[in-house]
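Student: Pasting the structures in now, so scroll down.
Derivation of every value follows stated rules applied to the coordinates shown; laboratory data play no part. As the structure is a computational prediction, the values presented were derived from the model and not from experiment. Cβ atoms are built from the backbone, for glycine too; each structure is taken alone.
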Structure 1
Amino acid sequence: MPAASPTAGIPWSALSRLIRLPNQTGTSLLLLPTLWALVLAAQGIPPLSLVAIFIAGAFLMRSAGVILNDLADQSFDRQVRRTKSRPLASGELSRRHALTLLGALLLMAASLLLWLDPMVLWLAPGALALAALYPFAKRWIEIPQAVLGLAFGWGTIMAWAAARGQIEVPVWCLFGATAAWAVAYDTIYAIQDQDDDRRIGVKSSALLFGRRLHLGVGAAYCLMLLLLGIAGWLVNIRWPYYITLLGVAVFFFFQTVQLRKPIAPPCAFAMFRAHTWVGVAILAGLLAGFIA
């Protein structure tokens, strides 16, 4: 009889769905602010080696983050219509498989640090701590999306340190802008689960804002744009960047108006996914602002 393959019995399909492989919106939303930071730090096109490392790092850390989330929320996910079919919640995948994959992803992410400035090594535990804290934030605070924002924003700090070997004022503006952006788009994402979250006692900014949801999201948009504008001003970026921010502001205005009325879950998800293009537009604006 032929020898059994060492990978036989590994539930590859379930593992790919565990890390949301078919849907990489989350990876894009984590990656794009780090690319903003790299471009702003380089004041133009950053080294391609750094871009490649942060692309890989965003994929690995987002994949690890959703595993941490599903491990923490396994019992909650079984009670939510949208998440009850996830591999861990449904019992399709064991916690042992999830923990093994998590360890492999974190090991690969850690190996990327060897190619970066030593300062990034000291910052890396902060990224892991925030990623691990976020799944539990919805049990403790009314706006767990703020913790997600801090986790995603931390990538800008790491990217800036990788490019310049130090942390300077403009990147703190990017950090705050990224955090505010995450609060806005993840509040929209949370609209999908409002009824289930209310029933099982999970906290979210969508529930906290309630009928004033458009005001909460609109305030986060305004803070994001203000901080992005200050970051550009601090590095003397040119006018195409500010034209881009104006276009993004128009898009945000229309989304805010849309949120004044009840939003169906499919519409909320589409509004959330559109933020990938917001991040791409800002990246293009940054490049144009330095190249023009």
Structure 2
Amino acid sequence: MSFKYSPHPFLAFRDAEACARVRAIKKEDITKHPNPDFRISVIEDSAQFYAAFALDIVSRVTSAAEEGRNLVLVLPVGPVPQYAIAASMINRLRIDCKHVLTFNMDEYADDDGKTAPADWSGSFATAMWANFFSRIDPELRMPETNIHFPNSDNIDDYGKMIEDAGGPDVCYGGIGWTGHIAFWDPHLADEFDSFEEWKKAGPRIVKLHPITILQNALHSFNSDWSWVPPRAATIGPAQILGAKDRSFWLDGMCGPPGSQSWQRFIARLAAHGPVTPYVPGSVLQTVPGTYTILGGVAENVEIDMR
């Protein structure tokens, strides 16, 4: 029986036909894309997924060292497991990381746009030090002066800081429930006169979309949406599109193997839907990069009322 309705008005992207089209993409077809430089792959096993992510990081670190050049990485706070694996590989192989410069994508901010202190337990700085930087042996770790986070003091200069370092060799990331890349949520598109202007936007303090608040409540704040800060410092599309390469990893599961994935639909919409600032991740379709999907995320999108 047919039951027709429109997506809720609070959603930034409301093209029901496009949503239905990408929703119908089967798992076996999800890696097919008309842009051969936008390389989609599926890794079924979660352990192999995070190992591949870690190996991608470490291989770039070693290649840059062998070539005698610095490596500039833009890093997300999540996914998380790959960081411990990468740190372990660095330690076991005794890889010196003094040539590595990192710029994190985001940091939470309060109502007034003041970013969280690095020692706040919910801060991205805390998470990155706990999961990655502090796990690298001190004699191998990149100098602390090479590790950067956007904050309310440096946000106006953060884009220039990245460029002065040589520009990103690779921008790592994922796709948020809204379709955001970094914390660049879809409602920000209303502030720009054109898509080209949107693409040039750089770091700033942003107000988080309600869906982003709920997503982050689920995976970082024990489902307590009142605990999620309302704003964040974030890089803009300019830093993602301006990177020499992009490596995006989608592992958005809601629980153990066999459970649902919050990322199953948005993974398809970003990779196969219209290229629009109202689905920020869709811009990745237009530039070279990899888009690696965990098997559970790639499963078919179906109603499950269990």
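Student: Using FRET efficiency 1/(1 + (r/R0)^6) of positions 10 and 122 (r between Cβ atoms, R0 = 25 Å, to 0.05) for the comparison, can you identify which of 1, 2 gives the largest number? All intermediate terms of the calculation are to be shown ahead of the outcome.
Tutor: Values: 1: 0.10; 2: 0.50.
By FRET efficiency 1/(1 + (r/R0)^6) of positions 10 and 122 (r between Cβ atoms, R0 = 25 Å, to 0.05), the leading structure of 1, 2 is 2.
Student: For distance in nm of label points 7 Å out along Cα→Cβ at positions 74 and 226, which of 1, 2 scores largest? Before the final figure, lay out the partial values.
Tutor: Numbers: 1: 4.4; 2: 3.6.
The structure with the largest value is 1.
Student: For Cα Rg over 2.2 N^0.38 Å, for residues 58-177 alone, the calculated result is 1.06, so let me know which of 1, 2 that is. Could you put the intermediate results ahead of the total?
Tutor: Working: 1: 1.18; 2: 1.06.
Attributed to the structure labelled 2.
Student: Name the one structure among 1, 2 that helix-only ellipticity at 222 nm (-39500 (n - 2.57) for each DSSP H run of 4 or more, over all residues; to 500) of -8500 was derived from. Please list the in-between numbers first.
Tutor: On the way: 1: -24500; 2: -8500.
Only one of 1, 2 returns -8500 for helix-only ellipticity at 222 nm (-39500 (n - 2.57) for each DSSP H run of 4 or more, over all residues; to 500), namely 2.
Student: Comparing FRET efficiency 1/(1 + (r/R0)^6) of positions 234 and 266 (r between Cβ atoms, R0 = 41 Å, to 0.05) across 1, 2, which structure shows the greatest value?
Tutor: Values: 1: 0.55; 2: 1.00.
Comparing 1, 2, the top value of FRET efficiency 1/(1 + (r/R0)^6) of positions 234 and 266 (r between Cβ atoms, R0 = 41 Å, to 0.05) belongs to 2.
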